[in-house]
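Got some structures for you, see below.
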Structure P
Amino acid sequence: MTEPDFLRATRTSYDAMAVDYARWIEGELAAKPLDRAILTGFAELVQAAGTGPVADVGCGPGRLTAHLHGLGLPAFGVDLSPQMIAVARQTYPGLRFEVGSMTALDLPDNTLAGIVAWYSTIHVPQEQLPKVFAEFHRVLAPGGHLLLAFQVGEGVSHWTEAAGHAISLDFHRREPDHVADLLNQVGLVVCARLLREPDDDSDYPEDTQQAFLLARKFADDGRP
């Protein structure tokens, strides 16, 4: 099967800037207390629901995986970029990181207690998003939680340069109601959502609202 163009472009782009990107993004969570609070709430909900591994899908250089691990979750990272995974393994040698695609996770059905997709679905074209969400549903155990983070808005911006490297990346902004509808269609019920206003005073400035959706997989009888 031919690999979709967006996967190839995303992998190549992040491979090119892996080291510089990791250096730049390292301090972002420390600068955003509300984001940390959301992750803490997610961790507590996952722990209350039961035990099981948690996947940081689109983990990049592993900073979020390490943060989740520090919150007491058995977290591991998955990323499309081999160079990002190499950086993550070098930076956090005690944690598990794997090369993989969110369109076809190398995981059995019903095995994860949680998934975090932290700004990692933003490169997925609209027509591919239902496939990705269906894959999240497949690998989550009943009662498992999904946390999504993404930029709010409409349309696509294309970047050809970042951190001094030539890249080719599409960034999709999306409306929370639309994303929630897609999640519900695959059986992931949205149980909380938060919109954060742009943080334009930090070292990581934003020009749009940030959305955080928490969804849960329920069994066929409607119970976790």
Structure Q
Amino acid sequence: MGSQDIELNYGYELCKEYKGLHILYTHHQVKELQTILRDKNTSRSDFKFYADRLIRLVIEDSLNQLPFTDCKVITPTGATYNGLKYRSGNCGVSIVRSGEAMEQGLRDCCRSIRIGKILVESDADTHEARVVYARFPEDIAQRYVLLMYPIMSTGNTVSKAINVLKEHGVKEECIVLSNLFCTPQAVQAVLDSYPKMKILTSEVHPVAPNHFGQKYFGTD
């Protein structure tokens, strides 16, 4: 078994245990994007370009986790076509700041979608995560929420964000975390605490590229 097979098993073994975990199909193009983003020699301009490509793929797959309803439309030739449409009431919520990198990808896929924000910071002394700011659509309790956070190492920040969403009336089963890279420990921590939610990620790996936010926004 090669090293790549071992790395893939981190995620797929967890998928057997956690029904809420969904991993983006890892074809060669996805693996190349992941490799570029992990390479310390990647320039900032290349990093942002390829990060946006991977974000778009993850967002599109995350949208597949939201509910659809049947619909019928009339084509220009007068024929009836049986299709699908999103149920009304979806929104995005980004965890500031790295989650903001995923906002444009969501807007590119969903025109005029509402996007809220949550800011979670770590206490300088205790290192405990705490929410310092949250802004949501007023009717968020009636919506499905695509929670955006690209790198999840421990799950602490995401857990705090989920708690805030639940305090605002969002049902656990209506939350989908859209994520690029996460560790097995983070998957377990989040889905053990919130088994009804879903996680859509491109990769589960013990080493998360925690430089993502600094590299993407040019603050490294």
Structure R
Amino acid sequence: MKISLLKYTPEPERAVAMSARLCYSPVGAEELEQTMSDAQVGTLIEKLFNMGHLSTFEHVSFTFAIEGISRVLTHQLVRHRIASYSQQSQRYVTEHGFEYIVPPTVAAKPEAKAKFDQLLAEIQQTYDELVAMGVHQEDARYVLANATETKIVVTMNARSLLHFFEKRCCQRAQWEIRNLANAMLAEVRSVAPRLFTKAGPSCISNEYCPEGALSCGRVKKQE
């Protein structure tokens, strides 16, 4: 898995704080941006987060390039609707010699790994044979597995990212998308630490767990 933060709103923390101040100020946004100190920015961001007033977090966005992930992951990822996605197309990009993702639980068992690899090899052979027979790749792709490696560009605003981290950094999230979420969180914290200081699963950000009987028990361990 490879994750790169391609682009993001310049000075994202200041943009969020300035937008919040504008709601209660008689002067314009440009003047506010010039007069706000760094300490004021930090204090206001913390106050907004604690009060749950996150609409101004929507003014800043982050764009990621993501590679080495499965179609299983992207099927889950695109359920986060307030985002923009551009995924490598199996209609126009041939899948001869495609890479695939092996779950750790499969990789840990030699017999299971052998069966997994054998099936993927058969799928590859069938795909290649269909294309050789004149079946267009957009139809040959129907035989491809969810394990097939894919690439995607994702853009989310900070508020959507906070929700994404809450759901997908949780221990109840599947391993692959959880690994992705944690890697993305590390990327945005490197450029906007105050926006994402408390980001993560509910047990971290709000000290409660919505999973009920399915909870991993982290909240109780913290008490």
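None of the figures in this text is laboratory data; all of them are computed from the coordinates on show. Not measured: the values here are computed from a predicted model. Cβ atoms are built from the backbone, for glycine too; each structure is taken alone.
Between structures P, Q, R, the calculation of Rg/Rh (Cα atoms, Kirkwood Rh) yields its largest number for R.
In this comparison of P, Q, R, the computed figure 25, 22, 7 for semi-axes √(5λ) of the Cα gyration tensor in Å, for residues 79-134 alone is attributed to R. Here distance in nm of label points 7 Å out along Cα→Cβ at positions 71 and 87 has been calculated and equals 0.9, so which of P, Q, R was it run on? Attributed to the structure labelled R. Where does the value 4.0 come from, among P, Q, R, when distance in nm of label points 7 Å out along Cα→Cβ at positions 39 and 183 is the thing being computed? The structure behind it is R.
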